[in-house]
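Any read-out appearing in this document is the output of simple, stated calculations on the displayed coordinates, not a laboratory observation. Because the structure is predicted, anything quoted here is derived from the model rather than measured. Cβ atoms are built from the backbone, for glycine too; each structure is taken alone.
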Structure I
Amino acid sequence: MEPLHEILLDWYDREGRDLPWRHTRDPYRIWLSEVILQQTRVAQGTDYYLRFTARFPNAGALAAASEDEVLKLWQGLGYYSRARNLHAAAKRIAQEFGGRFPATFDAVRALPGVGDYTAAAICSAAYDLPCAAVDGNVYRVLSRLFDVDEPIDTTAGKRTFAELAQTQLDTARPGRYNQAIMDFGATVCTPAQPRCGACPLSDRCLALAAGTVAERPVKRGAARVRDRWFHYLHLTCAGRVVLRKRGPGDIWQGLYEFPLIETGAPADLAQLSASAEFGEWVGDAWTLRRTVTMSAHQLSHQRLHAVVYRLDVPQLTPRAAACAVDAASLGDYAVPRLLERYLEQDD
């Protein structure tokens, strides 16, 4: 029987997607593409990759940038810890490796934000190291091909699939093989409506034979989604707007936002205005110009229900004045996608 890697590589030669990071052996650019494509569709991620490589052509350029500049360029991609880790890793590369990307699996794996999968993807593609990269596409292909019912979101399951992936690796062409099996999972062995009729592996797919394709891969269980209620105060005063930088912890660390009052349940403006926090930000005199109820904003394990109140005030309170900026410069600040959508409506 023809080896799995030969079939996949033959398929990849014919049908693999032509993507810009597949035309380079530069580990920096491969790393950048892998970080961007975590939790991001290829179509969206490609534009960000091209903008990042144009602005930061190497790790040294990225390391020299400010966090605000990196986050602004990242705006809209979400999961902002990726951008902060990317920046921190670039600084480490500049400081500890003289700006040259590390060339061993352990050194790459030790960079901030780099896990087993990303390290394997970089090292195999850039350095031909025999490391199998296991992402969601690979889990799905292997779980169906070998009809594995081990949950992929457990320690034992991850170890099982890591070992299985390594046995299938083409050690002579590890980078190309990893790209092939991931592309195959993304375009043929898809989560819903896989193209089994066009699959060159269908004659050896144990899940297809057993009728369990829709049940693979197995997950132990999804985390409960938590609802949160955000009330943003879009405060304006004489050409100034109040914008604060979100601190460490929680979501959107390092991004900018309007003053926020979070409640444990839905609340209206009358309830908010009776709170001490509202008074600290707004004061006693204010005019409501607009109320915008945003559609629910879904994060991985959170669902945000946000309302933005546009308020004019004759004078800024001390707390508001401490973080007021020129309203004309609002577009220079990196804001969460939720507020970016609001500002697009507010233009």
Structure II
Amino acid sequence: MTIELSELRDAAQKAFPADRLIPRRDESWQLIAEMGWLMLDLPEELGGLGLKRDAVATIHHEMGRVLPAAPLIPALLGLQAIAGSETLVDKTDWVERVCSGEYIPLPMLSAAVEKRDDGKYDGRIAGVFEADMASHILAGLGDVYALIPLDAPGVIAREQPLWDESRRLFDIELTGYAVDPSLVIAAEPAVQALHDNLSISAQLALSADSLGAAGALLELTVEYLKTRQQFDRPLAMFQALKHRVADLKVKLVAAEALFWSRTACDTTPLETGAIKAHATGVFREIAEESIQLHGGIGLTEEHPCHRFFKRAFLNCQLCGDADYWEEKTGRLVLDAS
């Protein structure tokens, strides 16, 4: 199936207009399922569209511009793992359930889980977005990846306070949880390969989301500078402000060029981790500068600047922060020298 990226971009912009930030979660999720976005990179033999990474990144980029509450990124990661499983019983049925709108997310933060001598698991799985709408989660437990029913014995979901109020984040606590063998997605030695593939997809998705949001916020800031006047002149006429905005634009364009150049080729988890750290860092810098460029109104609850600011800081922490990826890159360079 051939679908132009411009078609995906136009469809996303029509469904989620840029002037409607944080569209309602449940309505957005239903629309996402109806538009077939849950099948974007699903192989055609499983009933999906079979599109490549650049197509998926295009949707994440456009969705990032409206700060979505609907958890498309963790849902697509969960479906990717299910689709690639060689051990999951009734895999086709699971794929159909997810594509129809059943939410089975992959956690976006690291887990701390230990396996008992009797084979049961204790610990905490962090970073599960919108667990209140999920039937299962798909988590790595060290020696296996498995689907975990949220209503199973020994499984408790606890919501965690979050600065970004447009999203809900949960921890899943396991106490003597026994994995159902029919729900195993991958077991050793396939666990590491699955983890690496999911890491690449997660980093690219977060990068696209961050760059889309950064672009939307920078456009919002430029428009404000054109209309806000001081000393009978628009703020956009002041050279010092022009230079600050120009510097931000250069950083954004460079980050986007780097990102899009890597979506169409093979990459390693370390490479995509570095791209994600850079993209989220640029988003954070634009969010910080935009608040200052808006002046007093940028600090108010009524203005959307703070929503982008909070989203930027959260994206920086998901799936490894900049310190984590910089340390891994440094160790690789030292080992090679």
Original post:
From which structure (I, II) was semi-axes √(5λ) of the Cα gyration tensor in Å calculated, if the value obtained is 45, 25, 16?
Top reply: I
**OP:** Using helix-only ellipticity at 222 nm (-39500 (n - 2.57) for each DSSP H run of 4 or more, over all residues; to 500) as the calculated read-out, with -12500 as its value, let me know the right label among I, II.
**Re:** I
Original post:
Given structures I, II, which gives the highest value for distance in nm of label points 7 Å out along Cα→Cβ at positions 104 and 264?
Top reply: I
